[in-house]
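Given below, in the form of structure tokens, are the structures.
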Structure 1
Amino acid sequence: MKKSLLLFSILLSSILTNAQWVQQTVPLITDGTFFDVEATDANTVWANIYYDDGTQLNGVNGYAKTVDGGTTWRVTTRLVGTPLAYYVANVWPLDSDTCYAAMFSSGGTGGGIYKTIDGGANWTRKGVASMFNSASFPDVVYFFNAAEGVAIGDPNPDPIFEIYYTSNYGSTWTKVAQADIPDGDAVGEFGIVNLFAAFGDHIWFGTDIGNVYHSRDKGHTWTKAATNMIQSTQTIEDMVFVDTLNGFCFQTGLAYATTDGGDTWNLVSAAGTIFQSDADYIPGTTTLVSSGSSGTGGFGTSYSTDLGATWNLIDTNISHTAMDWIDPSTGWTGEFYSTGSGGGAYKYTGQPVAVNPVNGKSTQLSVYPNPSSGYVTVKLTNANDDLEIRVFNSTGQEVYTNKFDHPGDFFARVIDLGKSGSGLYTIVLDSPTFHQIRKVIVN
């Protein structure tokens, strides 16, 4: 699910050897696992937690965070400032300080979108009295950049899905008009918490009867398509897109692929093992990765360089739940944790996973120097698609934007951030084939 952050590609001829998942200790207070993992860079990872103690609905009521690559993790059992009856559907961090959470009510009495700007110490509800009411069930919050985001909830009233978008950092939200989103197919159709995929301006989410909703304009308007899943239960269990056209989803034992942005889906006759806990892709490539942690779906991780047709094992017999990657050499997964046993997460630090570069070429991104005294160079190789560069300061204000037509095999642009003052800046690069983010500190 989720979540392009760094552009890094290696030739398809790369060979996977000496794969190494290193166990990390997460001080969970009781048995549980990560339900969602989101890395913003090589050091910062946020995850929300599923506590398996039998006393909490879905058990999802806290989060874990590391700012040192997982050497140490901080865990909280409650988002400070949120109601006791609310649980986390998903988290979407922008950096080590700023993160959003979609929350639902254990009693079926609503939910909302919450934001922290102090690293998780305090959370504030956004869009109070203007979005999500006592009949709502929020499933997803996602931000395309620092300013623009979307929040997705179950139909309310049935069969109209409840969706909002923002363009001012979550301060105010606009509800998607009924005319701009198709109704659900049946009374009672619903979305799934944290079940979505996004790439560039596009976002998709799935439903319990196998429908995929798709927005091409950051959540403002939507279309709907059926995956035509053949099992009696058609709940989509996970979904991932490697660009705006090519995507992959699965339900237990079956996989489906699309090459037209989700308008049509076809059953994949996959060779190898597709694990069933989570699916992700390695940013800047078309390589998919699956993870598993169940007696029926298997334990381990595997990868595919041909959009799900063939899967190669990375490891087996290790519990891997929710997952996120930032490049072919670095990724994190959760694991089911028993109190007092140690562990809780794994970090991939082994030989780079074999990947298939976008468009068959090795594309590399460099942003330097970092830290900088003011001037920052953005350098790309094989940047043959139209390119847009935007830069945001730490408050989400856009301080630079520029578009380039087919930059070519070698592209470099010097951006003067010194005139905007010292601080942390977010550089966002968008093209039809990738959406990448880099953080830069200006002294």
Structure 2
Amino acid sequence: MNSSKGFWLASVAAVSLIAATGAQAGGFINQSQSTVFNGMGYAGYAAPGTSPSAMFLNPATMTEFRRFTTENNFSGVFPVTKITGTGATGSSTPSGDIGQDALVPASYFIMPLNESLSVGLSINSPFGLTTKPDLPWGGQLNSTTTKARTYTFTPSVAYKLSDSLSLGFGIQAQYFSATFLSDYTVSVPNTAVNNAGVKGDGWGYGVTAGLTWKPMAGTAIGIGYRSRIDQKIEGNYVFSGGSLAAYNNSPISGTLKLPDRLNLSIRQMITPEWDVLGSVEWHNWSRIGTAPLSGPDVPYVSDPSRYPSLGSIKFNYKDAWFFAIGSEYKWSKDLTVRGGVAYELSPVTTEVRTTRLPDNNRLWLSTGASYKLTELFTMNASYSRVMVKDANISIASPAYTGQSKAHVDILSLGLMTRW
């Protein structure tokens, strides 16, 4: 066994052991878009390589594929988030596990039209969140059910200007739905919840763009961009009882300003078998701010004397950053192994942290492999353990003080085909 192969066996085994004993991305970004890159902590995500899923962030990477290529990924996301503390009623009943398991699909299709021009389509869920505490709990005046879902279709085109430079562009069409509920009438925690909140959905549109550059043999650089999307949400209030029940289904509307994201990635060949990858990614969460609601009954329902205020959806996040380093090793002509580490700076601070999304900085430990079954089919598998820093919660109204502890396990399987 050569020295680099021995190094890789030890490295991948160590990462696997740490992960086994040890929300996805910051805010409510759903990072699970690729089985291959999940195995490297999403290092090198926008750089040209062997996985079509790189087109999610950088459509220029499509020029790497000279045959009709597809990739279908299915990620099981298993979050565990538990909140302890004291709420407005004086109750310290814990939340239980508010995290909800999810199966996240992501699909990619690339068709080269000639030696220079390629077209493709990706289907993804780039944002997502579901939290639901056990009832009763001490913070049910702050939150009961929180759901956010997106479905995004991105047709793209890429053009190879030279052997070293490619450009790409795509258009995002995104469906968004959300539900935010809390209890607003209980005097002590109990299961007889009078839900109050909002639900709605809508479509928004944006773009993707990117370039790949190979300045020298063995070095590949990618820059990928997914634009901001202003989601125009139409929906209604939800009141299941109490004094506001007469306003159930009252229409509302608002605009949710989702962030753009910019990724710089590199893939560097160390030996013909071994590549090292890295990424730096910026998420423009500071633009989300507060989303004011409008509708005929908003002034009454959101009057400060009523509880809680339902005139807006408040986020007030800061920008977030994601840093990753990873590696791939071609163990044999059919088997590739990989591993990676990533660290995220969350957009959520103690000043704006809520019981709906008690997010904080997080560390990723990832490992994975690909096996070439035939000339047509390659199977991918990966695992990530995401460890979230304990998060303090301090909410003025309705009052809640406590702490959240969380981690996420992500198990992903994918199949790539080349026709």
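Bear in mind that the values in this text are calculations on the coordinates, not laboratory data. Note that the coordinates shown come from a computational prediction; the quantities given were computed from them, not determined experimentally. Cβ atoms are built from the backbone, for glycine too; each structure is taken alone.
Computing distance in nm of label points 7 Å out along Cα→Cβ at positions 374 and 390 gives 5.4 for which of 1, 2? Write down the numbers at each step before the final one.
Details: 1: 2.6; 2: 5.4.
Only structure 2 yields this read-out.
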The value -2000 for helix-only ellipticity at 222 nm (-39500 (n - 2.57) for each DSSP H run of 4 or more, over all residues; to 500), derived from one of 1, 2, belongs to structure 2
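Which structure, out of 1, 2, was log10 I(q)/I(0) by the Debye sum over Cα atoms at q = 0.10, 0.15 Å⁻¹, for residues 38-245 alone calculated from, if the result is -0.41, -0.95? Show your work: numbers first, answer last.
Values: 1: -0.41, -0.95; 2: -0.58, -0.93.
Going through each structure in turn, the value belongs to 1.
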